[in-house]
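See the structures that follow.
What follows draws every value from the coordinates through simple rules; no lab data is involved. Note that this is a predicted model, so its numbers are computed, not measured. Cβ atoms are built from the backbone, for glycine too; each structure is taken alone.
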Structure P
Amino acid sequence: MTPPLLLHHRVQGSGPAVLLLHAGVCDLRMWQPQWEALTAAHRVIGCDLRGYGQTPLPHQDYSDAQDVLHLLDHLAVDEFAMVGASYGGHVALQVATAAPGRVNRLVLLCAAADLVQPTADLEDFVAQEDALLDAEDVTGATELNVRTWLGADADEATVALVREMQRNAFAVQLAAGDVESEDGEVDLTRITMPTTVVSGLQDLDYFVSTAQELAASIPAARLVELDWAAHLPSLERPEMMARLLLDALAERPGPAQTDLS
């Protein structure tokens, strides 16, 4: 496995540090709608994981979690909160397992985690994407991802941005060939920091079930279910999600389960 890589990153603001980890269909630009609100209260660190945005993908296996911790060490950040969306949530869980003493808050937005069996809708998506990529139809695969992961509230500019981010990720990753991130351990008993688990009820069944399992298994977790949201709520209703993120990072009191409509 290749040594950690210094990820392309952006840092702005002052106050408690918060690291933003993007979804697998996006890059750090997905956080632009919340950037101003978050940087008013926090030192915000956004990064592109390998193969996304402006971070290259070398032809060797690697660890996203090690890359993230390497970036934080480079920036001399000892204690931090994390917000992880989808695949970024999966990486956040690995980081929090590896360094629980450094993570003071955790927010998981429709996070991926190996906790439940794949559902029929997820298996159908994977089969469609594989078939399109096998046929070298990158445009078709990109459009499939845009349709699958964005909800009805996303405006045209957001749809265009997700299309651009996914197309770029496909270009970089397909050019790299058979390269994989080696998952680190995820031990939910080690994730004892206050955690907010956000679920979009219009998302694939797999992610709805995963959120419920995460909230039930993480000791200090609360579940927030959004009846309007699909897989990328921060891009679907940006202002509402900025408020939700700020509340979660401040650990303001909230019910165990809530429905923000």
Structure Q
Amino acid sequence: MHLPQDVLDHYALGREQDRLSRGHGRLEALRTTELLHRWLPPPPATVLDVGGAAGRYALPLAERGYDVHLLDPVPLHLEQARVASAAAARPLATVLEGDARALPFEEASADAVLLLGPLYHLVERSDRLTALREARRVLRPGGVVVAAAISRFASTADGICAGFLRDPRFAEMVERDVRTGVHDNRWQEPGWFATAWFSLPHELAEEVAEAGLVPDGPVAVEGLGGTATGLDALLDDPGTCERVLAAVRRVEREPSLLGASPHLLVAGRVPPTA
């Protein structure tokens, strides 16, 4: 998969492996896992984790009894996933370099496809639709794709909550994000996200439907928790953690709040008679 150089440089920093273990990433992982448990068929089933990085979701799914194939275009991610898989009690079925737009799997060979990152690095709508249609191609009737998007307003929230708007370059980037949906870190500033597509909530569901899948969602992942400070302290206490998750879950489909969530998920199903 051809990726812009700034995207490769961003992931070559190695931050993705630990990003989901703290702060907002931790809440993202908890909620994503919760939604995967809701939408995926029970094990045993075949899952393709496309753009699966170091295996943060793939390895726990394999441990639960799924037959998981991980694909990613970033060499560092593949190396990390292979090392983690080799040390796991139940390793991944395969770890492959792959492109979401041309999956190396047979038609109707999988029960679920995860696209938890590829779509927001495909800036062109035609490429996102190609990736979604590829996911549909490899799914069996009744299978499901779980697709993630970054909200159009994620950088606005970051700019205010993390203070990035002190930098006029970030303010310029935020204005362009909201106006066009194309996030362009043309300065390649470390700590700022790489080239990406930032979606309006309804756009993700519309693209899933256009690819021939029946959408469920969008659903907010972090919801308003994406703007919280001191999040680790809240999540460290089991009771408070469950109350936070319940609060996010309660309004996960509220249209007036969807855009405030940094990440959105949609499940798209192949009709059982397809």
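Taking distance in nm of label points 7 Å out along Cα→Cβ at positions 140 and 172 as the criterion, the largest value within structures P, Q is that of Q. Consider the structures P, Q: one of them gives 57 for percent of Cα pairs over 19 Å apart, for residues 100-187 alone as calculated from the coordinates. Say which. Value 57 for percent of Cα pairs over 19 Å apart, for residues 100-187 alone corresponds to P out of P, Q.
Ranked by volume of the Cα convex hull per residue in Å³, structures P, Q are topped by Q, which has the highest value.
Among candidates P, Q, the computation of distance in nm of label points 7 Å out along Cα→Cβ at positions 108 and 220 that gave 4.0 used structure Q.
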